[in-house]
Structure I
Amino acid sequence: MILSRSLARKRIAAQTLPSFRAAWAPVAFDIVAIVLVLAVIWQPVLTMIYVAHLGLALTILVLFTVIYVPFQVVAIVSTIWAVRSRWTEKDEK
């Protein structure tokens, strides 16, 4: 999200159209970065769930909030910036 957004903003400001690979490589980097961060916090989150003796509904809610939502936010925002960096307006006749 950070890399794809900053590169896309620079490209949009410079009015340069990146190639498909140049636009989507930062998205792949952002997704790999968030997966690594989530992998690091996975075990502490599971330990917290086991120690707190949360029920099934709360366990699902915690995992949804801590793992699923951040991944989706990063993936969606990175994708939006990649698309914006490649966007060209069609001339209306």
Structure II
Amino acid sequence: MCQTWGMSSIIVWLIIGLLAGGLSGLVVGVRSVQGCLPTIVVGILGAIVGGWLVEQMGFGQGEGFVGAIVVATLGGIVVRVVLKALERS
């Protein structure tokens, strides 16, 4: 069965990206990216990285909105740490 991507799905991804990107910035303690759009991008990249990581570790994907935020935030932390390391070199 094919899932259709409506405007509401895109808005939910943007909200998750913004929240996860912002939370990961608070945890890492560095603002390697500034502004809403870069924060959303870090959060969405974090969702991809976090989803891959939890799958590799054998955990199930996060269920629901809160699970998506947690997984995306964990991935966002990884993305920000990598960005921080790249900025130093």
Structure III
Amino acid sequence: MSKLGERLLRSAKEARAIARGDAQPARVFTPPQIDVAAIRKKTRLSQDRFAQRFGLSVAAIRDWEQHRRTPDPAARTLLLVIDKEPEAVARALATV
């Protein structure tokens, strides 16, 4: 087997062990806390339009901005990407 094949096989075994809970991932990305209102205002969109454009619920936007709830890691990741590349996210979602 080639070296690439061996590495792929090792990686697949490691992924299976992580999925089963038998191993911990080597590294985990946890997005930082973010200012949802600042990101939304940077796009110059209302809460309603921001939610519609990026496939989020208006209630979640409102709760995040009023600090009643905190975005989960997946939502924080999406919001970070929206902050950096809002048009790219809008284009990606428009093709769905």
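We did not get these values from a lab; they are worked out from the coordinates using the rules stated. Since the structure is predicted, the reported quantities are computational estimates derived from the model, not experimental observations. Cβ atoms are built from the backbone, for glycine too; each structure is taken alone.
Computing distance in nm of label points 7 Å out along Cα→Cβ at positions 12 and 36 gives 2.1 for which of I, II, III? Value 2.1 for distance in nm of label points 7 Å out along Cα→Cβ at positions 12 and 36 corresponds to II out of I, II, III. Among candidates I, II, III, the computation of semi-axes √(5λ) of the Cα gyration tensor in Å that gave 23, 16, 10 used structure II.
For the structures shown (I, II, III), relative contact order in percent (Cα under 8 Å, 6 or more apart) is largest in I.
If distance in nm of label points 7 Å out along Cα→Cβ at positions 28 and 60 is computed to be 3.0, which of I, II, III is the source?
Values: I: 3.5; II: 3.0; III: 2.0.
Computed on structure II.
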